[in-house]
Each structure stands twice: as C-alpha cells, then as structure tokens.
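Below: a set of structures, written as structure tokens.
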Structure 1
C-alpha cells in the first residue's frame, strides 16, 4: 500500500460480475461508476408544543446504481445475460486495487442519441444490500 497517494484517477476502473462458475469476470468496459450511497431522508418529529420543527435521520438509502457504457451489440448482449430478474454479485475495482462489492438485479437499455455523439447504454442495478468497501488485498483475493 502506497501511503503517498493523494488522489486517484479514473483510469483503469473495472466492473466485474460473478459468473455461473462463481468466479468474478470483467463484464464490460465502463464510462462511469455510481456513488456507493446517498443521503437518507429525514423524519419529522415536531409536536404541537415545539416552537420549531424537529427531525431525526431516516434510514440511509443505497438507491439505484447506474453505469454508463459504450453501446455495441457485443456489449449489450454481454450485459443482457445478467438482466434475468435474479440477483448477481458485482465488484468495482479502482485504480489502486481497492473497490466495493454488492448484490443486485440488473437492467440495461440504449440511451438517447444526438448529432455528434457516441451511442451509449446504461446498466441499471438495484442493490439488495448496501455496497461494501473493500481493501486492495480483499479485492485481489476475490479476483483470484
């Protein structure tokens, strides 16, 4: 582990899915990675006696996790294999070898297209569990 790293680039980030042999394999090359969570809501607890509204935090929200990738027939067919209304294990590996894992269902579609643009598609995932951050050693072990 290099403690002198002050930031990471997006170069080399990879998306893996656990295949039917229970082995993680690279799914497709991706153009974006979603946030691993989002702020939870708030629950209002104000009573009639309170001079101001009061709140408590609600549950954290994992939310949907969407990846963007370049549309090709090969890419969309590779993704559609896993769009089967069942949960699959996903793994994202960052440049430094760390990353995160989660399980969820997947959907995919081709995005809108305009003049002078690349045709892209979205891999939409609905997590059943919150993403778990993993160290580079943990990610390496999962990929071996």
Structure 2
C-alpha cells in the first residue's frame, strides 16, 4: 500500500506542485531541493549575495563573465524578485528540468546526477561528480525525498 505524500503539508505545496506539472519534474524532488537549499526560508540569500530564494537560484554573473543560472533560464527580472516563491520556484524548477533532460539525453537516469548538477551549476559534468565532493548534497536531497 502506498503511503500518502507529505508534500501537501509543506509550505508552498501548491506552488511546488504547479511548477512540477509545468516543467514535468516530481514535486517531491523540488520540495527536497528547497529543504536543503533554504529550509523553506523565502528570504534566503546565499553564496555571498548571489543566490536567492527558496531554491537559491544564482542571479549574478560569475567573475569569468558566465551568465547566472537565472539569466541562462531567460529570467530578466530583478534578482530580489527571486525571493517571491512563485518566481523562484518556477525558475529553479525550470533549471532542474533542464539538468534532468541534459543527463537523460546522455543516458544517465540516476536522478542524483542532475541534482548535483543543479547544485554545482552548468559547468558540472557527470564524470566530475565524485571529484567535487558535492555528492553529499545529492544524498541529503534524496534522504529528504524519501521522507515525502
């Protein structure tokens, strides 16, 4: 017998479910990334002021001139607007969907790989995963995922 999902009891569940439908991403995975990235704190600003909101979407160009995650995803609004749950979750989920598709297209179906790619950014490659030390991030995301 399947247990009912705890997703509906989480903050922003309706926004998470809507973004999941829009971008074809499991809402439990979205919620799990939110839990690890911001612990559901809408005012979270991290990475020295470059990542914003529930999904900690990067919104500032790198020192090498690479576009931020938000800009790569076509977001043209103010970085602080990513603190608005509907905006931050939509952009973050769109980026997560892009990473999932990217690695599925390469034949990788382990969901942890795109989760690590979400965390490390577009420069990540599947072969680099074990060298980065960020696979702990995926383990924490997946541990929360299993509770939902």
Structure 3
C-alpha cells in the first residue's frame, strides 16, 4: 500500500511560484506573482489561487491529482492585457516536456494540462473596473 510522505500542495505552490516569479512579462514589463497581495498592490499582478488536492495512488506509489487556479488581475480598460498576461503564464506552466516546465520537489509530473480559462469583469474596493483571468490546471504527480 502506498504511504504519502507529505501534503503536496505546498510543494506545488512553491514550484509554480519558482516557475512564474520574475518570468511573467507583458509589454516588456515584469508582472509580479503573489500568494497574498497586500492592500494597495499595484496592478497588474498574478495570484496563485485556490487548489484542490485528492489522492491518486497506484498500488505501490503515492500520488496526487491537484486542480489549481492562477488568477491574473489588471486595471486596464479592456480584457486584452488580462488575456495576454494569462497567456504568458500559460506558456510557462502548461508545457510538460523533457524536462517538465517546472519541477515539484519529491514528485514526478505525470500530467499537467490546462482545464479552462475565463475572464471576468470585477470592481476594486475603490470603485475601479478590474479584469480578472482565471485559469484552472490539473496536475497529476507521483512520488519519486
């Protein structure tokens, strides 16, 4: 029977932060990546969002299936910037090759795929129109 060594969510978040931080650019500018942006954080930015983790064990190896979201927040008039930044994130995340686009410590990436992307219109506490892109990914990992 497979015995899980740790909760993979922290390892997944660390790997995503490492893959994105300093690498997401739009209009020749770096777009910062946050787990928890502070009040007054300048737009645009990328937010490592919610995740769901369920066991995905084989008979001999512990594994996990994680659905995760990455949000892009912009304060631009239309959705073009929001969609462009979301695409820049997607290029960095959704490309499992040899080697994978990012490594999760202690795990082998089996599947990494984008499930869906959507944009929403929102409003900031100050009354500004914001645009938000939400992209969901599924990541299946097996322990090394």
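What the table shows:
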| quantity | calculated |
| --- | --- |
| Among 1, 2, 3, structure where Cα extents along the principal axes in Å as derived comes to 52, 34, 24 | 2 |
| At a computed 31, 38, 25, 7 (P(r) over Cα pairs in 10 Å bins from 0, in percent, for residues 77-116 alone), which of 1, 2, 3 | 2 |
| Structure from which -6000 was derived, helix-only ellipticity at 222 nm (-39500 (n - 2.57) for each DSSP H run of 4 or more, over all residues; to 500), options 1, 2, 3 | 3 |
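Each value in this text was obtained by applying a stated rule to the coordinates, not by laboratory testing. Values in this document were obtained by computation on a predicted structure and should not be read as measured data.
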